[in-house]
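Presented below are the structures under discussion, each in the form of structure tokens.
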Structure I
Amino acid sequence: MSTQTITKPGDPATEPQVSSSKPERNWAYRLGTLALIAGTLVLWEWLPSAGIVSKIILPPFTDVIDALWTLLGSGSFYRHLYVTMAEIMIGFAAGTVIGLLGGVALSVWPPVKRLTYPLVVAFQAIPKIVFAPLFISWLGYGMSSKVGMAIAIAFFPVLINTLVGLDSVPQDAVKLMRSIRATRLQIFRKVSFPHALPLIFAGVKAALTFAVIGAIVGEFVGASEGLGYLLDAYNFQLRIDGVFAIIVVLAIVGSGLYFLIEWLDKKLIFWRDEQAS
């Protein structure tokens, strides 16, 4: 006579055991990142202090912190920061909208794609720095020319990723929507655009970093304010610690904006994590 063990729902013996390896791996990666940053800063401080690297080439990290503290204490710095941030955000927003609408147009109307796509690729192949003097000539030394540079650099990755994402929609899903007599707009809203969103956000992240580059390059060529103008002035005066302080500020600004976009990516495209799990 065999005995059977009767279990009830909620019994710990029958509940699936959730592995804690993933959280542990995440903490391990975070600790590893912190250790890498700490090691880099220690090496940064030690190399010039020990005379291995000239302080004109690489000032000690503590000197950069002192320069950054002095910079943050000056009233003019925040005006320069505001100008650069405005150029970045306006250029990024406009470039994203232009790239998104352009990618949708090229995907929806294939004749337009065949007609204009070679011109778009040719435009992208041109080094954008050559447009900086032209934008200065056309739009002047104010904010408009820097915004134009940011747009010129930022729109292309959004356009390409939007086009690739929309062109990679599974045809079975499209045929299924057509079988239930869905309109083209409904297919776009329910199938094509959600499927393309992960690639579109990848392009948006790239566009953000490119917008920062465009704004700073525009300020290098001709400007009277902005972080790029300030960096160029410090470099001319051989205030290398101030140059590195501006670089630190730009790294913080760029990283903060990038991680904000990444957070929005995870919140808006929540189904991607569900599919991966």
Structure II
Amino acid sequence: MGDSLRLRVGDVTVVGVVERAGLSPAGAFLPASSARALATQRGWLHPWALTDDNQMRYVIQALCLEADGRRIVVDTCVGQRAVPAPYDTWADDGGFLDALTDAGFGRDDVDLVICTHLHFDHVGWNTMLEDGRWVPTFRNARYLVTRTEYEHWRDVAVDMREALTVFNLDDVLTPLFDAGQVDLVDVDHRVSGSIDLVWTPGHSPGHVSVRIVSIGATALITGDCAHHPAQLTEPDWYTVADTDPKQSSETRRQLVDSYADTDVLIIGTHFPPPGAGHLVSADGRVRFRPVTL
């Protein structure tokens, strides 16, 4: 728990606040991966993103921005609620909210929450329990959700939502609508002078990444278009949570084609610390080179 990342992109400050760190066997989360192919990446992934026994390191975190006079939280993690197996060890004990407050993003400090998509581990702290009812966690904030994402999951049967890790919409969205704090926006929405949304579909239909452009510097917060840096070398390694694996792979290929060997900083929402880096060509392939903080 705590800050995993703190850097500047032009005039924009980016702070990562981690709710939980964990490990996952590559084959369990990335069905198309292979031990042989992973071994070719081991030299640059180990030990920061890959353990001695080939488990992938990940974090669940919020990326918090100070940009254009506003405090912005990108994704709000799991939250303080019961979650189904196999995610039952991810439930937060409440300490994450204290960590956000310590980082300067307390309940009354946040102006805007951006939901890259509506899977449970990205929207959990949208709301919290007070006196037995769910209320907006960030009392003064607007919450941005893409209209494409919202309408897709709104129209999916409840039992299908549960199977696809979108089981808590009534808890994390309905109270926001009741409070009049939700803005449904286009997938290419301009948030502010330095911040805009980039449509990166596949993991979910309305999934967006968040682009920062400030005084000549550019960064992209991935959301879940890439869960682990290995996927940027192997873009066909889709995850078990992708609603459209073919599209998610194509989205990663486009990301790599656009940003390899450029100065654009890639900030991986689930990447282990340091979590930010550049895409560089090496030995005929592209890999993620983490920054030195």
Value 25.6, 96, calculated as Rg and Dmax of the Cα atoms in Å, assigned to which of I, II: I
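To which of I, II does the computed value 3.7 (distance in nm of label points 7 Å out along Cα→Cβ at positions 137 and 257) belong? Before the final figure, lay out the partial values.
On the way: I: 2.8; II: 3.7.
Among I, II, the structure yielding 3.7 for distance in nm of label points 7 Å out along Cα→Cβ at positions 137 and 257 is II.
Which structure, out of I, II, was distance in nm of label points 7 Å out along Cα→Cβ at positions 41 and 145 calculated from, if the result is 3.9? Before the final figure, lay out the partial values.
On the way: I: 3.9; II: 3.2.
It must be structure I, since only it matches.
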With relative contact order in percent (Cα under 8 Å, 6 or more apart) as the yardstick, tell me which of I, II scores highest. I
As an exercise: mean count of other Cβ atoms within 10 Å over residues 33-40, calculated from one structure in I, II, equals 10.1. Which structure is it? I
Thinking of I, II, which structure, once FRET efficiency 1/(1 + (r/R0)^6) of positions 57 and 265 (r between Cβ atoms, R0 = 35 Å, to 0.05) is computed, gives back 0.40? I
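Tell me which structure, out of I, II, gives -26000 once helix-only ellipticity at 222 nm (-39500 (n - 2.57) for each DSSP H run of 4 or more, over all residues; to 500) is calculated. Present the calculation step by step, with values, prior to reporting the outcome.
Details: I: -26000; II: -6000.
Structure I accounts for this read-out.
To which of I, II does the computed value 1.5 (distance in nm of label points 7 Å out along Cα→Cβ at positions 81 and 225) belong? Let's see the in-between values first.
Values: I: 1.5; II: 2.7.
Label of the originating structure: I.
Where a number appears in this text, it was derived from the coordinates with a stated rule and is not lab data. Small disclaimer: the values here were computed from a predicted structure and weren't measured. Cβ atoms are built from the backbone, for glycine too; each structure is taken alone.
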